Structure 1
Amino acid sequence: MLHDQSGEGTTGVDDRYAQAYFAKVGAEIMGAGMFGLHNFPDDPDWKGWWGEEPPFRVPVFVLTHVERPPIVMAGGTTFEFPSATPVDVLKRAQDAAGVQM
């Protein structure tokens, strides 16, 4: 449900789609806006929108202009904040995922 505020989430086809999507992902790359740094740029305690156990369960590289220390979360997610070009971050994500190019 698009505006569900219960925190319970949804099940069914959406749940199955999300599980299939994440099944073969070895690393993620996201922008600082998705992580939420645009709203919390100077808050060193900000850990993103997902709570204590984000759904990624892999290394997540957050593209940013200001490096921050990595954040290790429950469930296997580690957020890293490299100040590098997208090409360089892609290489790091591929290395973290064990992808040979």
Structure 2
Amino acid sequence: MNSKAKGAKGERELARVLRQYGYECRRGQQYCGSNGDADVVGLPGVHIECKRVEKLNIYNAIDQAKRDKKENEIPAVFHRKNNCEWLVTLPIDDFMNIYGKVID
């Protein structure tokens, strides 16, 4: 499977997972040639970069999410490799902001 097809498959898979949590998620518009759109949309307030790769440069991925996010969105990289669970990486300031709201 080429990397573009694997990426699209990963985006569809992630959208399905997020729908199981009750969010109406779908692949973003990047497959139509638009730039700057999230890979998966429908999770309010979060700019999702989806990476379905065996080796990931997480810093490059989070930089991409930061560059492409809208002003009031949290940049997040949702990623997994074969036979592993989905993980989410985001900047510590955003994590602590979310954590503080949960604990308070």
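Just so it is clear, none of the values below were taken in a lab; they were calculated from the coordinates. Keep in mind that this is a model prediction, so the values were computed, not measured. Cβ atoms are built from the backbone, for glycine too; each structure is taken alone.
Using mean count of other Cβ atoms within 10 Å over residues 18-25, single out the structure from 1, 2 with the greatest value.
That would be structure 2.
Which one of 1, 2 has distance in nm of label points 7 Å out along Cα→Cβ at positions 26 and 50, as calculated from the coordinates, equal to 1.2?
Value 1.2 for distance in nm of label points 7 Å out along Cα→Cβ at positions 26 and 50 corresponds to 2 out of 1, 2.
If relative contact order in percent (Cα under 8 Å, 6 or more apart) comes out at 19 when worked out from the coordinates, which of 1, 2 was used?
Of the structures listed, the value fits 2.
Out of 1, 2, choose the structure whose coordinates give mean count of other Cβ atoms within 10 Å over residues 42-49 equal to 11.6 when calculated.
1
Matching task: 0.99 is the computed value of Rg/Rh (Cα atoms, Kirkwood Rh). Pick the structure from 1, 2.
1
Among the shown structures 1, 2, from which was the value -7500 of helix-only ellipticity at 222 nm (-39500 (n - 2.57) for each DSSP H run of 4 or more, over all residues; to 500) calculated?
1
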